[in-house]
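Input: structures, listed below.
Only the coordinates and a few stated rules stand behind these numbers; no lab work does. Quick caveat, the model's predicted, so the values are computed rather than measured.
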Structure I
Amino acid sequence: MTEPLVLVDHQDGIAIVTLNRPTALNALSTGLRNAISDTFVELKSDEKTEVIILTGAGRAFTVGLDLKELGGEKPADAARAAIDLADALADVPQPIIGAVHGFAITGGFELALMCDFLIASPEARFADTHARVGVVPGWGLSQRLPRLIGANRAKELSLTGNYLDAPTAYAWGLVNRVVPADQLMPTCLQLARDILTTEPVTRGEIKRLINAGWYSTLAEGLQIEDEASKAHGRREVRPEKVAARRASIQARGREQSGN
């Protein structure tokens, strides 16, 4: 029997959502993206779920889009869903805590940035390799990352494609805490339980207000990015180009991340 692409564990008001393609380092195939979208659409209307923890099975949070699929080296494992992954997460009123261990790369980095805040293990590694793949961000990275760590640091990461380790991610304000690997999920669960002790309606309104203030100018930037990403994709993204770049990207990733 095939394992589900996304696992959901409900624990007294908390939903632990786990990306479940560990042998592929949770690469975001079309099927996995659809499963994530479907999961968050369901959780949005689940009255028993008050807090969500998002993590990945195995050695990675997620290494981003499945480059073999994007490069045409293998067929998509599903048709694209009507609901975009980024839209599905944005519509969720519950707080989302990202529990990041291992790689959070490109689309995976973008997925992490969709969480309300991040807790990382020392093994966490972040990287934006959009410029190396030849794809313009389409899930908000070009707008969210500069707001979190500053424009100059964001440019360094996005224009070089270099990896960012967990201590530096903490020093730059990308992650809230770095905790030992065996304490990553317990820490996230305790924070989720702390959230559960607050008044639900007030909590939801505070999240809405913080987001509204942040998105007052971010929304325009996201629209600009979306239009640029689609235009670039139509002009420049070809399977053969992605396939040609994949090996060098992976080799560079192993060199920089020590794996």
Structure II
Amino acid sequence: MPREIEPNIHASSPIVIGHRGAAGEAPENTLASFMLAAEQGSHMVELDIHLSEDGKLIVCHDDTLDRTTDSSGAIRLLHSATIREADAGSWFSPAFAGEKVPFLEEVYDLLPQHIEINVEVKDSAGSLLDQVLLDYLRGESRLERTVVSSFDHKLLLRLKQAEPELRIGLLYAADLIHHASYAALLETEVWSLHPHHGLIGAQDAEDALAAGLQVYPYTANHPAEWDRLVAAGVTGIITDFPGLLKEHLNRL
């Protein structure tokens, strides 16, 4: 159950983070979804990446194409050209027929520079992905607009040790006794905490902010959840409906 908290009337408005773009209104992790999130006023978008057989950074949540395209197969075992033949939009709506599974570079090229990008690594391919991702992010001022997150905290530590300028975010679904103390266990600079939205309360957020951490809970889609997180004082909210969240925050 979500933790009960007292409203914090002094809390500043959190940033809006579009989950897989605007996944509630467009096919997730497609260019159409990311563009919609940008048009709706997102400050940041969240996306998921895998490595293809030929070493391309592929934007997709699952490790296979089965759920979100008209094709099938494990991304790690497919050539990027084959992946690009899949239709990633028709499953959501005929209006999005022909949407492609994007390369990570296409998302960066698409979105305005002021929109930050939360890259969630789903499968590091036994660490093969590490260098490919870092090589890409080190170019054209991409590091400064990127937060790399993952449930694989050992992966994040490897990336941070290889590139000290990288901002890392810890994804987790645990009801930790002290969230900020867990981040300190990595013994490196952590930028943000990404807990499940029901497992973060006002004291947790206060402790994290005092430790210099951003707090970006996932994936809150309802006004009651947004109100609770705003009152808790989180610094960002990850949602499938960035446009609705933006409107809701403007009304508060």
Structure III
Amino acid sequence: MSIQNFQFAEGEIININKPLTWTSFQVANFVKYIVKRTSTTKIKVGHAGTLDPLATGVLLVCTGKKTKTISDLQNMGKCYTGTIVIGATTPCFDLEQAIDNYYPIAHISDEDIHNATQPFIGEILQTPPIFSAAWVGGKRSYDLARAGKEVELAPRLITIQEFSITAIRRKETFIEADIFVRCGKGTYIRSLARDLGIALGSGAHLSALCRTAIGEFKIEYALSPDEFKAQVVAQFAMPVS
């Protein structure tokens, strides 16, 4: 990992590898705390896009003048790898909540799984999960859903350039399908998992997800929070705390 020369006030786009269970807000706050210690003047910090707590991978955190580029960064194409479990569903379409229903899988062949991805490639309408950061009447959808309120989200036009199955593992009561997805802004991979299950005449949820790229920002060059902190401590001769 090469050492960077950070210029936070002038503006940086920091490629952070978001850890499992961290929220995107926690990552941004961590970076903000570190950045704050490098200057006596206030430096703006914000993140471009959101990853769910159970997702890992590229999260871009911007500082200083680069915060003006957040909208452009959010519009960049994204790549994901992950695992879809076919044969069971959860209310939030991933493992933040427990499985609520099981479905048949005996009728599903490997060829069926590969073929079922094809209708999702191109411009499609996708309904976001109710447990998402989508706005509904001035409130986050996940806040309304967690409060037990009924939430209806309208389908949105998204673009998926590639949706492929990279491995299939058959278990006794479910099937694990590893995926690669290249897509545009606003795509919910959790919804893609749900919809794939429906297309197969079963049910499905997402069990793992990693964002491997946003535009030219790749996971191979992403810093963990600890690596970012260590580089800043070394550059600014800060005390470790």
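If relative contact order in percent (Cα under 8 Å, 6 or more apart) computes to 24, which of I, II, III did it come from? The correct label is II. Upon calculation of Cα extents along the principal axes in Å, for residues 110-165 alone from the atomic coordinates, which of the structures I, II, III produces 32, 18, 16? Checking each candidate, the match is II.
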